[in-house]
Structure P
Amino acid sequence: MTLVNRWYQILQLLVTHKEMTLSELQKQLAMSPQTVRKSIETLNEELVNIALIIQENNEFHLEIQQYDQFDIIMAGSLRKQSDFNSSSKRVAFIIKRLIEADDFVLTDDLSEELGVSRGTVVKDIRSMKQRIAPFAVKVIGTPNRGMQIVGDEFELRLLHIYYVQEYFEEYFLTEETKVLLQEMTKTSGLMKQHGILLQKVIAIVLQRILSGNLLSALPEAYTNYVQHHDQIEQLMYHLEMTYNVTLSQLEQAFISFPFNMSATDLREKNRPNDRQLQDYFCFMLQRIHQVLVVDIDEERLFNEMKDHLMYMINRLVFRVELQDLFYGEIETQYPFAYELAKVGLQGLGDELHREVPAVECSYLAFYFELALRRQPNDKNKKEIAVVCSTGKGTALIIRRQLERVLGPEIRITHFSEEAYEKSDLNQYFAVFTTIPLKNVDNHTPVIQLTNLFNDTWLRKEWKRAEKVRAASIQQVQLHFHLLSMTASYEENVSKMVATLHQENLVDEDFSQRIVEREAQHSTVFESGIAFPHTINKASTQIILSVGVFPETLLTPAGKIDVVLLLAIPEDLTMSKERELLQLYDQLFAVAGNPALRQELCQQRELPSLKEWMRRKGIIA
């Protein structure tokens, strides 16, 4: 990573987060503490009288002194000021020369223009090829003639926008045009970073048109939601008159794409492409169902997600990345919802022929988390039992106080002192009581109501109950296998299933359903964990069979250290469904944590596995 790129990473982190510790910066930047400190020192020299990064008590924060100048820096001025001692700028120059050239470009000519050796240019060309790899373009070389970049005009323009223009000053647009674009950014609700992008887009479009390079098509997935707005029509008229060009509908749609990355005031209210959005939504859900067993209200999820989906698809088409406000926090906090988003977006990315940025998974995970935690008919409300010996009047007061403090996501059932002994209180999420209780298991949170009107105490007790429940997966049968390195992954899974079948824990067709699911889509995840799972008709219990390889097994689907074979009851009760979701979250939290994965890989027998899972709060 070049120094200027490192500076921008640091600035973006400190703009997004109010304060960050040295260890947090080190983790995000993947650098040593010394390198982080040195980078901040040199960055402060560049920011003098504009902004300053200050360290207080091992935490760094950014103080901005001149906001207008700081906006110019965040728009890329530091990259523009760099010279050809920067490898990133040399790579940008090579891309620029290849895109603008009408013929082949010689390596020796690049060496002379850059003022560096031929060997340095050869290294830069290798870096350049890696950088442009995601785009539908390629560099072809011919002995004694040099090299040439070939590809669709759409892709060449995006390549120029993202990897060239941020390194070179833009002199093409008139001041009148720049003022008009700045005004449009303010009045249209366009995000500031998209306003900067708009100026880049217009500059390259006009230059490409004037040099005879016209668009022949746009991706079908792109939808232009602003094409009929008066401000857009006025902008196109201004560009045609000022630069003496004719803008086709394709060119106008391309110019408008920064307005179609997120909600703006220029968007048409009636969306013309709900059917197309639903098709893409179905691609995501289809991939999810191939990989994971999950039951959600898909119609409601689509209606909640479609506004986000319409802009997200446009962002993917044009390779625009959202600002990452989370930096891995969503994956840690909502591991299963994040996995659903990631798997679904992989399916959508395949359909759109795009690699999906991780930040999109974070944003989409929120929608899946809401869908998982909210089932039809309030099925996912937490069931609370209140045991009260002083009559219905007191019980009503208790109910109102609990609803006021704990919110609407609970459903309360009242029991008298006599009635509770005839009921199973262990089926409830938590029990609030004014009397000592008997016949209640240790895993059921019991809260003695001694400070009912102390809101702080009540919330603290509720958090304790949630913590107990998070680690109270009771209805899971756990099994363990030390797997064979001489057998294939499929053979090991078959042996794990056979053991369960011998104990009459799974039905006769369970093995076939596992095979069919794996044939549809591999359940081997990037973390080295395989997760074969399907419905089980032979048991009402959730069955988890853990298989550990003594060493990493290499397979065509990827590396595997651990196999988590899950048998899911065909008919899930409310409590079992809740526990299944908890188990999903716990397992994907382990998969996403390198330290926990390593500890799991070291297990060699069932007793030690159970003890480890209890210590980690996975089971009770």
Structure Q
Amino acid sequence: MQQSTWQPPAGWQSRPVCVLGGGVLGRRIAACFVAAGYQVRIRDPSAKSRNDAVQYIKDNISAFTTLSGREPGSYYALEDFPEAVKDCWLVFEVVPEILRIKEDTFSQLESHAPNDCIFASNSSSYKSGDLLGKVRDETKTRVLNTHYMMPPEAIIVELMTSGHTAPDFFPGLHPVVALKESTGFIFNRIWAAIKREVLSVLAEGVASPETIDSVWIEQYVGRKVGPCEMMDSVGLDTVEHIEEHYIKERQLPDYHLNWLRDNYISIGKLGLKSAEKGGLYPPPVPGTQTKLLLLNIGLAEPLVNRNMDQIMHSGQVLAYTVENKGSRPVELVGKLPNPDGIDIAKSTKRMYWTNMGNPKSNDGSLQSANLDGTDVQYVLQSGSVHTPKQMVIDQDHNKIYLCDREGMRVMRCNLDGSDHETIYQSGNWETEPEKKANGIYWPVGITLSKRLNKFFWTQKGQSKANEGRIFSASLEMPPGASPVTRQDVDIIIDGLPECIDLEFDDEEGVLYWTDRGEIPFGNTLNKKHIIGAPPSEEMRLGRQIIAQGLGEGIGLRLDKANKCLYVADMSGHLWKCSTDYGLKEKLLERTTHAYTGVCFYKF
């Protein structure tokens, strides 16, 4: 390295950061710096790439700010190169792995960026020194190689000298630093060998992508994504450019690359970026993937410097694709006042969720939005319901049924909020404060049985007090009865630790519920046959515990087609459980999240 009197760019704390390239890695780098509070510009000649990059940041910024602990900065995308890099203190080059393009990019940077701007290449196969043939020697001292890992969930960054980089760049930073310039970073060189052999195994017909990835995941405990999925996610055309350079640089065999070109790249099968054609994996069949919608009332952002109102409005609607292993949940709607129950109406193709608000106040609400989080609307305005909890939609009649905890009511309304009525009431929150303060009167979870023409609901009791009960009543109010006086209310089971949400399988006549009470009978998923003779497994407890060890299970949804139940818990876990007794599968764990409601749809 050259000796240098290099100094950090003047006023860098308030100057913009630019990312040249809005692809898979460019948008991740941009999100990292937005999460750190910077103004970030994304420059890409492709309008689609610009739009996709902006959408990626919008969808994922809450996950990045959870790691950074800061308020997010601003971001926008543009096409004009000089406008994008002006005033910047740091520019990332994340253009395609083609030497000519990279050389021209650095030449443009030298012409248009400030003289104290740092240039960082994200090249994973070229030495950064190889990219600087068209710039002056004094410019080369401001260039280094910075590599952000894939998949995006990895938070390591590697730094490498260009052979000219001023040594003052490196002290005080805490990344992984390569000790010398190399064709490929530390991990990339190892990963390149793995990719090469994987492609050779595929080219020789020794194994399928599914077999390779399953062996990888089983062998390396904790990995959720195999090498074939990783190559599909980054793009097989990018893999091609990288492999092409390695082959030329190191005089390696190229039959695996020729196989990749002939069978995939030449026919446009590039991976996730060519969703309709697929890649090493075929494209998903429509209707076979499961999108889970989760409600989070946890710490989407740290508590530091946040007032009570901000804390009470940090709820989120999140989306998570079950088949996209290792991914983060994506925020669809944010800044919600303690959301709790969620469902989807097939007729409107919209999601509907409850907001508890402040449990001490009468300020609950019900909202809806498109499945992508746009067009958020109120169905029931704040104060129309006290503390709405879990909810379910009657798809045949377009009715929303919900439990109002401190309001001590079970209610229903149309999808537009009309015909809002109470169908059961255990007390009056305005005139009976002693009941309002007692959990045995609190309705929480709800489900429907069309076969029995009934609705079921839980009243959870005091916290972990074995006072929980599950009730049922007819969907129609008996003649002459009121929500308070109706006589068709039956207790299905009592003495439960703290029963919460419910699901009913009409075909099998089975009721499922979560319980967040004390172990061994709480923190469980339970089932009980309502129709027909109960099996022997239910005889002793009056129910069967089919999963244990939940972190205070709340939301519950039955996936009848796959014979499983999805459970969301307050410890930030999303579980997949068999409808029969068996080991539960942890789909997701987010340590700063607390999940309440959950529902799903196929796409």
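Here are a few things to note about the model shown:
- Value 6.4, calculated as distance in nm of label points 7 Å out along Cα→Cβ at positions 210 and 434, assigned to which of P, Q: Q
- Parent structure of the calculated result -6500, given that helix-only ellipticity at 222 nm (-39500 (n - 2.57) for each DSSP H run of 4 or more, over all residues; to 500) is the read-out and P, Q the choices: Q
- Origin of the value 213, where volume of the Cα convex hull per residue in Å³ was derived from one of P, Q: P
Here, each number is a calculation from the coordinates, and none is a lab measurement. If you're wondering where the values come from, they're calculated on a predicted model, not measured in any experiment. Cβ atoms are built from the backbone, for glycine too; each structure is taken alone.
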